[in-house]
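In what follows, structures are represented as structure tokens.
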Structure I
Amino acid sequence: MQIDIPEFTRSPYSLLVVLSVAIGFAVAIFHMHKFWVEKRTILYTCLLTFICTLTTSLMVAFKLSTEGIELGFSGLGAVVGMIAGIFISGLIIKDKPDCVMASFVATAPLMYGLAKLGCFFAGCCHGKPYEGPLAVTYHNEHAGTYFPVQLFDMLVFILVHIIAVILIRKMKNKVSAIYIIMAILVPVRFLLEYLRYYHDGSIIASGQIKVLIAGALAVIIVFVWKKVLKINYH
């Protein structure tokens, strides 16, 4: 069975990305409620984190070309922006910052996975040429038949989300849970780059270097956040 994607008069990409972020924030709010985080903390953290997530994502994807300004959404930029937003929120409102951070970090894979549905319908970030089962054919500017890497992304990251939720719910040390989730996310995102059309076949391509840089930045922010807020478990 193969999948045929028609050319849309208006791409559903932006709508699906926004919906994925909205769903992710709703799930993060649910977890924060379960951790008995105050409603005021949840409200202010969500507002600040949303602004940082959106701004960083757009800044990373911003491009100047001969056709003018090109805007998009960067999943890697969104993750770094989200963690930075929670960091700032934790400095201002010291209400269970470890539970707040854990709630968002665990939900990040869900947001990314659902956002890939937008990429699937738009054709961006498509896989390498492929004619086998579940091959996806586009009739827009990405015309061709490819491996459905976006659907693979979605399934893998939703699975990572489920694992992440189990970790933050079962582990008393939320910071350790956060580090474990990151230790899963970075290698998974790194390996999936091999399936994308723009990977040149080298051991480490430019896209994978970006993954490593974003992962390192995220870990550094969490490390500094932990030290500044003096979060410890005994």
Structure II
Amino acid sequence: MTPEERPAQIERTDSPPASRLGFWSAVLATAFSIAYDVGQLAEWFGLLGSAGGPENSSTPLGLVVLLTPSLFLGSAFLLLLVSVHQLAAPERKVWSHAAVAFATAYTVLISINYFVQLTLVAPRMARGRIQGIEPFLFVPFDSFLYAVDILGYSFMSVATLLLARVFTGGGLDRVARWFLTANGLLLPFIALQMYFHPLIWVASLWAVTFPGSTWTLAIIFRRTAARGALNAARRAPPT
């Protein structure tokens, strides 16, 4: 079979470190995204001390609940994409490499933002001392760092749209491709919500498309690791 005829998807080769890293980073990305989803619902229902809804700013408690899993999500997502790149078929590595580049930009932007919120803004808000840090307040649709945040998640959407090009097979590969593509297609609804706030309701489909993507990738990596272990056992010399 020529390279042109071979299905261009994650290679089912033996690479235990990449498979293990890919599996655990996918599991963690799923867990952190679901934790954020639950926190966001609680925030919008006014259970974390804010006035509720997407237009109102969070309390210090809300910032901690929402942004702690979001901070760790950035690193988990980046490691997941690096793992996919390591196992991608050679003719598809240009897509996975490009996805890693955009994922890196996403991780840097949101990590700076959320670390500032958790270590500077939230403690000062809790003490009622926001004088001098007004430019760093995270005000939905009306602040510098909210704009940085949606830029970061726009880059994440681009990364998943590119990563979808790695998976061209059937079965789980098709499911991963659909979830990743759906997450990527949220790009305009994320990027343009500063201009038209109701776009956030479409962008909130991220709560389904993103964990759906990462959990599917976790299953793929799990099966890849199991196949690698089986092949290693077959190659082991008899005792």
Structure III
Amino acid sequence: MLPLAHVVLHVGLCGAIARSPSGSPIALHVHLADRTGRVQVDRTYRLERGDDPEEIVEFDSAFGIYRLDLDAAKYRCSATDYLFFISGLERSITENLSDAPAPPAPEPVLLSGTAPQSFLYVQPTFVLFNKGDVACDKPVAQPLPAKIVVENDQDGYYASFYSDASLGNGAPQLLALRLRTPTHQYHYVRLPIPFPSPWRGWPTSVQFNVTENMVDGIAGDPTGVLLCPKLWQTSAG
């Protein structure tokens, strides 16, 4: 049996809770289920309004993609997100409760993977380009102003990509991993992931594990160009 992922959930308080007096009780319902409806977590946490702008709850989950729903019914505040968990890793997540009416559920593409702790030192981020504006071993173009949320933990990373119709009316885009060098320049590594991805009611998930050798292998490569190493492989789920 695979070990569970441990989740540390930081819940940003909505306006209604933030305006409540210190010591006010908060009943936060946490529901986590996969695409088939199989429930991992269905629990109400009894919290107390403190001085911090967030509350923290913890739970465990099996490997996979899940929809997370948070609901503080007394205050009419809620949040929804899609998350990917990796067996045996701890994941720290921040979710902000929204006052009613809550925004619609997100429609992300999820990219996650294991990574060595040294991965944090190169300040990994992701950028999108118009596919027609870039080519392997050529200088990169201006990145698109995309909505990308990245979380880097000690032994893994998690990224959510959100399609934006204003970025080219569905034209193919190219995703690249950007790594900062000690001289404050950047390596750009192409990731073979189709984007944007059509929404079919559940996120597309891609796992891409990063090793120390992969990062070391591009250390001497040119900066500011699109690198296309053949050994950097992804797997869709």
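Read the figures in this text as sums done on the coordinates, not as results from a lab. On a predicted model such as this, the values are computed, not experimentally measured, just so you know. Cβ atoms are built from the backbone, for glycine too; each structure is taken alone.
For this structure, a couple of remarks:
- With distance in nm of label points 7 Å out along Cα→Cβ at positions 32 and 128 derived as 3.5, matching label from I, II, III: II
- Source structure of the calculated read-out (FRET efficiency 1/(1 + (r/R0)^6) of positions 16 and 184 (r between Cβ atoms, R0 = 30 Å, to 0.05), 0.50) within I, II, III: II.
- Parent structure of the calculated result 3.3, given that distance in nm of label points 7 Å out along Cα→Cβ at positions 48 and 224 is the read-out and I, II, III the choices: II
- Highest-scoring label, criterion being relative contact order in percent (Cα under 8 Å, 6 or more apart), among I, II, III: II
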